[in-house]
Structure 1
Amino acid sequence: MNSVQEIDVDSGVRLWLSTRNGGVSEAPFDSLNLGDHVGDDEQAVQENRRILEARCELPSPVNWLNQVHGTRLIDDSARLRDQAQPDGPSEQVVKGSSIEGDGAFTRMKREVLAVMTADCFPVMLYSENDRSLALVHAGWRGLASGIIEKTAAHFSQVSTAWLGPGIRRCHFQVGLELRDHFPEHCFIRETENAPLMLDLPHVIREKCKALGISRVIDDGRCTYCESPTFFSYRRDGSTGRFATLAWLE
């Protein structure tokens, strides 16, 4: 099985999606786990990241984030300026080159943005007018707190949105408390006694429509359903993370 897949979204953007295959991690992180926070062997994770960089022929090192299910967006241009200062990086930097945030934005060509997921949705926003790019980690908490809207505010106009693999309505069972965060029509309950399911892709598409984004590309795959291809936290508990990588050409 392929370890990485290139996604065709626009001539101005390169977009790559890793799978769970082709790495060196042992179960339950088998095998191309890219998350250094899930309990996997650190050396295995670093080797997996080297494998990813080689197979995607990346133009620069990956700018990994320390994701916390929030809405903080890192301006990648500012990050590079901070790291170039004589006094070292700013207080945004948490450890090493990892910055706490759930999305990154750039106007710089060939700077590789990345988010890791295992049920939450990777979402890419691209502006042809601005020649700008953002990549965000969108779970229900981030979506409820407005991560899509806050990211889109960095553009004059978003021309393309891409929604990657994540857990879909077939398996995303939720509690009644989430009804306070999303419109009623985003929930599905087939019978009165059936579990309540939340359609996060529908939430994301509606948010894009409200922002005037006319071109929305939905990958359509469910991480829970496709166990040979993707990690899923909801399905497996202890598991790895796959990554979405994007940069401006």
Structure 2
Amino acid sequence: MRRTRVRHVPEFREVIYDESHWRLLRELRSQALGIMSIFASSGIEAWLHGSVARGDVAADSDIDIVIPTRIPAYLVESLLEKHNLKPRSRYIVVATPTSTPKAVIVLDDYERRVISFPLLDFKPQELEFYKFGGYLRYHDLLGDKRVPGVNKRLVLIKPTPTGHEELPVIGWEDYVARLLGVSIDVVLERVKVLSRRDEVGRTGIFAKTALLPGESFEEALERLFREKKLLWRIHGLTN
């Protein structure tokens, strides 16, 4: 996997997309629309998050789709099955002990098409994380919109008609928070986490567990809570 380095030196530049970039962006967005339409047709909101929403895609960009509200996992899985989308893997991830456990469904062998959703209710600050990176709703994607957001290098991406502008985040945290409509605390937290990752390599997550054959996400969550007593004490299963 390509190492992502944080940009510490402030830099302002404009990037003009060539036809191959626009073609790649259209292809990734078409794939995302196909997946999101499955949920939209059932009245389920889904967001497209990250570079495909912003426009600064590369050959290895992920199609990262998140359902922002708590929803029965069987409903998500049955909709995918109905449309012949077979999961390659299913797992639960908990970034930190206080983070909301998320269900993750991977639709390809390279983990480039991923659907995630909370198994408990997201905290408001966790929802702001998606706004920090940039996300689009289904109808916005249909309208070919792009949104500003911050990439993993801590570079602010602002879409333009011909490509995008790149602006620094470090040292410009207040401006970034105002532009993206998120709290300064979210910006400072992401700067801290991504800078730390840049220093020591990929940082670990608190818990990640693959589902057993025939196991539901709810059953796997109960199993994870039994194995990780700290999660039980922090979250419980009554939320």
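What follows draws every value from the coordinates through simple rules; no lab data is involved. Just so we're clear, the structure is a prediction, and the values are computed from it rather than from any experiment. Cβ atoms are built from the backbone, for glycine too; each structure is taken alone.
The table below gives the values:
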{"quantity": "At a computed 29, 23, 16 (semi-axes √(5λ) of the Cα gyration tensor in Å), which of 1, 2", "calculated": "2"}
{"quantity": "Computed 2.1 for distance in nm of label points 7 Å out along Cα→Cβ at positions 106 and 130 - originating structure among 1, 2", "calculated": "2"}
{"quantity": "When mean count of other Cβ atoms within 10 Å over residues 122-129 is computed for each of 1, 2, the largest belongs to", "calculated": "1"}
{"quantity": "Which entry (1, 2) yields the derived value 150 for volume of the Cα convex hull per residue in Å³, for residues 74-209 alone", "calculated": "2"}
{"quantity": "Test item: helix-only ellipticity at 222 nm (-39500 (n - 2.57) for each DSSP H run of 4 or more, over all residues; to 500) calculated as -11500, pick one of 1, 2", "calculated": "2"}
